[in-house]
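**Student:** Next up: some structures, all given as C-alpha cells.
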Structure I
Amino acid sequence: MRDFQICLKRAKESDIPFLIKLRSQTMDAYLKKSAKPVDEQSHLMRIKYCFEHAKIVCDNNKPIGLLKYYLSQSKWHIVQIQISPEYQGFGLGKTLLTNIITAAQKNNQSVCLSVLKSNPAKNLYLRLGFKIKMISEYEMTMVYSHV
C-alpha cells in the first residue's frame with residue numbers, strides 16, 4: 001500500500017501544460033470512442049471551462065490530477081476529475097469523490113456529474129451511489145442524493 005500525501009491546490013495558468021497532458025492521457029481513448037475531438041485546442045477549451053473552480057491534485061506537492069467542482073444553490077457540480085494513469089487504482093478518485101459527497105450530505109445537497117458512456121469511471125460513480133438521470137448518445141448525467 002502506498003502512502004499518499006494528497007493535497008489540493010488552486011490551478012494556475014502555469015498548470016495548463018500539465019493539464020493538457022493529463023487530459024490527453026486520461027481521456028483520449030474515451031473521447032475517440034465517443035467521436036469527440038482530441039486535439040490540443042479541444043483539450044484546452046475543456047480545461048478552461050470553469051477553470052476558476054479547478055484544483056490540482058498533488059501527492060507530496062507533485063501534480064497527479066485535476067478536480068474541478070463547485071456548489072450552486074443546493075447542488076454540487078463535479079465538472080472534471082482526472083488522476084494520472086500511474087496513480088489510478090489506489091482509490092484516490094474514490095476518496096476525492098467521497099469527500100465531496102460527505103460535504104454535500106452535511107447540508108442535504110446533491111452531487112451531479114456527467115460522464116462519457118465509454119468511460120469506465122461510471123462504474124465507480126454507480127458503486128458510490130450515483131444514479132443515472134439522463135442518457136444521451138455519448139454521455140450520461142448522474143446524480144448522488146442521499147434523501
Structure II
Amino acid sequence: MGPNVVVWFRKALRLHDNAALCAAVEDASRSGGTVIPVFCLDPHFVNSRKVGPLRWRFLLEAMDDLHRQLQKCNSGLFVLQGAASSELPQACKHFSAGTICFEKDTESFARTRDADVTRTVEGLGVKVRECHGHTLYNMDHLLQRCAHKPP
C-alpha cells in the first residue's frame with residue numbers, strides 16, 4: 001500500500017466535474033493509496049463578517065451533501081478547524097499523505113494561503129497538485145498569452 005492522497009475541498013463541494021478530486025484519484029490509483037477528502041474551516045472565514053447566515057447555511061448543506069455522496073463511495077469528509085496553513089500539514093502527516101490536491105484559486109487571500117500551505121507540505125515531502133478548474137479558462141495560460149499585460 002502506497003502513500004495516501006489528500007484532496008482539499010474548498011469551493012467545488014461536489015464529486016462530479018472536480019479536477020482536484022480527479023487528480024487525487026489518479027495519484028491514489030498509481031500509488032496504491034487511499035483518497036482522503038478534507039475541508040478546512042479556516043478562521044479567516046469562520047470568524048468573519050464576510051459570511052452571512054444564508055451563505056453559512058448553504059456551505060453547511062453543501063458539506064453535508066458532499067459527505068453523503070462520499071459515504072456512498074465508502075468514504076467521508078474530514079472537516080478540519082483552524083488555519084489551513086497549520087491544519088493541512090498536520091492532516092498530511094496524520095494520514096501519511098504523499099500528495100495533496102486542490103483547485104487553484106485566484107483570490108489574493110487564497111493565493112497567499114495556498115503558497116503557505118504548499119511551502120509547508122512540500123517541506124514535509126508531500127507533493128502538491130494544484131489543478132485548474134475554478135474558472136472557465138486557465139488564468140495562467142491567459143496571462144501568458146497576453147504577456148502578463150491587461151488586454
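**Student:** When helix-only ellipticity at 222 nm (-39500 (n - 2.57) for each DSSP H run of 4 or more, over all residues; to 500) is computed for each of I, II, which one produces -10500?
**Tutor:** I
**Student:** Between I, II, which one scores greatest on distance in nm of label points 7 Å out along Cα→Cβ at positions 51 and 67?
**Tutor:** I
**Student:** Right, something else. Which of I, II yields 4, 16, 20, 23, 19, 11, 5, 0 for P(r) over Cα pairs in 5 Å bins from 0, in percent, for residues 27-82 alone, as computed?
**Tutor:** Comparing all candidates, it corresponds to I.
**Student:** A value of 26 was computed for percent of Cα pairs over 25 Å apart; which of I, II is the source structure?
**Tutor:** Considering all the candidates, the number was obtained from I.
**Student:** For relative contact order in percent (Cα under 8 Å, 6 or more apart), which of I, II scores largest?
**Tutor:** Working: I: 20; II: 30.
Across I, II, relative contact order in percent (Cα under 8 Å, 6 or more apart) peaks for II.
Values quoted throughout were computed directly from the atomic coordinates according to the rules given, and no laboratory measurement underlies them. Every value quoted in this text rests on a predicted model; they were computed, and no experiment measured them. Cβ atoms are built from the backbone, for glycine too; each structure is taken alone.
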